[in-house]
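Right after this note come the structures.
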Structure 1
Amino acid sequence: MTGLRADGLRLAYDDRVVVPDLSLTVPEGRISVIVGANACGKSTLLRALARLLTPKAGSVHLDGRSIHGMPTRDVARRLGILPQAPVAPEGLTVIDLVTRGRSPHQSWWRQWSSADETAVTGALRATGLTDLADRPVDELSGGQRQRAWIAMAVAQETPVLLLDEPTTFLDLAHQIDVLDLVVDLNRHQGRTVVMVLHDLNQACRYADHVIAMKAGRIVTHGTPADVVTPDLVSEVFDVTCQIATDPVSGTPLVIPTSRHHVHNGQESPVRTDA
């Protein structure tokens with residue numbers, strides 16, 4: 001199994017400290033979702049876990065080794081990252097993009113092999129893109145394009161997959177499609193997944209483990225049922241809410257309250273006048 005953890009991270013952009021002191025152990029073989037208000041440090045933390053941002057202090061360990069002391073190729077064989085809104089070169093086809101996921105496995109003594117071919121074919125099949133393999137990525141719909149990037153990460157065959165807001169700019173149908181695909185990768189291939197999501201109800205539905213952040217710190221973490229409470233939502237998001245049970249998934253369902261819809265504890269009547 002592959003272990004990923006952070007110890008005493010201090011993360012900053014120039015002199016602006018975003019994460020002052022954070023430690024985290026990612027549950028192996030599970031789907032973890034990081035939630036929190038905008039600018040709380042979610043994406044910054046994910047970038048540090050992916051070795052895209054060097055900590056000012058502290059360390060990130062992968063398989064018990066400091067990730068910054070590991071060769072880049074070794075990291076790329078163990079950890080895949082899908083950043084926000086990735087952009088493919090103009091005219092690049094789906095299969096060309098997915099093939100790039102095999103780059104960490106190539107070297108001057110090991111060229112393209114049947115194992116690489118199997119990995120790419122399997123990634124296209126897993127993401128439902130086999131029939132679109134020869135299409136340029138920039139001609140795909142938003143949901144198809146996101147699946148193509150995930151297919152590249154699948155072909156990379158890393159035990160750990162980090163996804164930064166994979167549903168951003170997608171309509172609801174494509175959001176569900178992408179998140180269902182992530183669950184498939186976790187359940188069928190045993191991949192450890194860490195995602196940043198904005199939608200708290202989607203986080204509850206798809207996460208095994210929720211990490212709630214505020215002002216660069218972890219407020220709490222655990223199962224959705226343990227973490228997502230009215231007090232937590234109020235503290236982290238500054239939103240008053242009620243928590244119900246999702247009738248589909250059985251997970252917490254956050255129902256925000258509003259001064260326009262609640263009066264003396266009762267829902268305001270719907271106006272019918274013209």
Structure 2
Amino acid sequence: MNDQPQISRPDSGVPAATQPFAEPGVPRIRTLNIPGTQALYVKEVRRFFKVQLQTIWAPAVTTLLFLVIFTVALGGAGRQVIGVPFADFVAPGLIMMAMLQNSFANSSFSLLVGKIQGTIVDYLMPPLGVGELIVAMIGAAVTRAVLVGLALWAAMLLWPGVDVMPRHPGAVVAFGLLGATMLGFLGLITSVWAEKFDHAAAVTNFVVTPLALLSGTFYSVDRLAPWFQSITHANPVYHAIMGFRYGFIGTVDSSMAHPVLTAALILLAVNVALGVLTYRLLASGWKLKA
């Protein structure tokens with residue numbers, strides 16, 4: 001008598017939950033693995049929240065010091081930019097810049113550490129599809145960006161001489177999420193490509209930081225030379241900061257037709273392109289699988 005357990009076939013009429021084994025090559029989870037995606041997301045959030053002094057509060061304090069320095073050095077004597085006080089102009093840009101940098105930092109960390117420490121199997125072996133992995137990783141990066149932005153916004157609310165009450169909350173939310181998602185994708189691509197921390201630091205120093213600083217955070221783009229304006233308009237970070245600032249002050253420093261709608265469409269297109277590239281890189285296993 002054969003005492004070995006029998007494998008039920010998918011077409012045997014037995015509910016999948018009661019089958020002791022699945023036929024080789026037949027997935028048991030045929031739809032979106034919500035519990036698995038949620039577990040990875042919570043794991044990533046808990047990772048940066050355990051060191052929240054470094055990942056949330058330190059960036060907020062550093063960016064707040066930028067506000068103090070620039071408003072004291074350049075915002076005196078009632079200086080205005082595009083019709084608003086300089087402090088009100090620069091504050092939303094600083095919030096958005098901090099959100100972008102921290103979204104990139106979070107998504108560029110986990111896979112890179114896994115490759116360096118040899119624990120990348122923890123991300124590749126669980127029953128998660130490539131899309132589910134991306135959703136969890138990008139979701140955690142956006143969560144960190146939002147927390148940093150909220151901490152900065154709360155501090156600026158109490159700062160004298162700065163008005164950061166949103167005039168268009170929908171624009172604030174939309175551009176904040178689009179910008180954080182964009183840098184989250186860029187960070188995930190960096191973590192796939194990088195083989196050591198120096199590679200990720202190089203992207204931060206030579207790509208992310210220049211894009212953020214040359215995006216009109218501290219100055220009005222309409223005062224630049226025409227050729228420099230064209231370069232700035234090609235910078236997707238500029239559109240994120242411009243749209244985010246519009247949500248707070250209700251005006252923009254761009255001569256483009258329908259600048260807010262154009263900025264939203266550009267960010268959406270960039271996010272789609274980066275999302276497709278990220279999916280293909282992860283699906284191919286490039287620099288992740290032997």
Structure 3
Amino acid sequence: MKFISWNIDSLNAALTSDSARALLSRDVLNRIIEYSPEVIALQETKLPNKGPTKKHLEILKDKFADYEIVWNVSVEPARKGYAGTMFLYKKDLEPSVTYPVLGAPSTMDSEGRIITLEFDEFYLTQVYTPNAGDGLNRLEERQIWDKKYAEYLANLDKKKYVIATGDFNVAHKEIDLAHPNNNRNSAGFTDEERQGFTNLLAKGFTDTFRRIHGDVTGVYTWWAQRAKTSKINNSGWRIDYWLVSDRIADRVIKSEMIDSGPRQDHTPILFEIDL
């Protein structure tokens with residue numbers, strides 16, 4: 001089976017805007033379609049609190065004619081048009097769909113951050129992990145999220161194999177970002193967030209990119225938009241992951257990045273497994 005995950009940073013813009021950045025986003029979407037994956041996971045969709053509009057759905061159903069679409073959006077008391085996730089899966093698949101609530105602090109459970117698909121043999125779940133925020137103002141809440149999310153995955157793993165993907169908003173090791181020494185106190189590379197990811201893996205999960213590629217350096221999934229030369233200089237971070245239950249790690253065939261061309265921000269990540 002072939003899956004692709006991408007933090008799209010506004011599905012609305014990618015579908016309806018004619019800005020230079022939106023055109024780049026559409027190019028990436030078209031590239032994803034060429035792979036014809038069984039499932040596509042999208043994070044940071046930034047859709048309205050009622051979900052995709054009629055126009056969004058028309059465009060999606062035209063582009064992804066062979067796919068069913070499910071989504072989770074940010075609703076009050078959380079901010080509108082914030083965060084959000086979406087799965088597109090081939091119509092011949094018939095998973096059960098759930099929208100887990102972790103009991104996370106603040107408005108995190110209302111921000112549309114998780115969707116889980118249950119298949120006969122496994123769970124496929126995606127997450128858009130909350131950012132620790134400017135000045136690390138959300139770091140304490142983020143630590144609680146990390147703990148509760150790890151418990152959620154571990155509970156799934158007791159029932160069936162787990163495949164988990166998404167933007168985890170953490171570079172786990174120093175080799176997962178270009179400039180570790182300059183980012184010790186940056187959101188996404190604090191000791192606390194890195195330890196949270198270590199704790200998650202310790203519950204029985206494998207970082208499939210590292211399993212396949214070892215300690216390769218200079219391979220990232222995100223380049224800051226604010227720095228115009230971040231992608232040209234490859235000053236990136238690896239913060240998007242495909243994780244699997246340890247007991248199926250040997251079945252993973254591919255775990256790699258898809259080239260998103262000149263577009264900065266996140267790049268899609270491709271995963272293949274023989275189940």
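Bear in mind these aren't lab numbers, they're just calculated from the coordinates by the rules spelled out. Treat the numbers as computed from the prediction; the structure is a model and nothing was measured. Cβ atoms are built from the backbone, for glycine too; each structure is taken alone.
Computed quantities for the displayed model
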quantity	calculated
Which of 1, 2, 3 yields 35, 25, 16 [semi-axes √(5λ) of the Cα gyration tensor in Å, calculated]	1
With mean count of other Cβ atoms within 10 Å over residues 90-97 derived as 17.2, matching label from 1, 2, 3	1
Value 13.8, calculated as mean count of other Cβ atoms within 10 Å over residues 194-201, assigned to which of 1, 2, 3	2
Per Kirkwood radius over Cα pairs in Å, for residues 34-145 alone, the highest-valued of structures 1, 2, 3	1
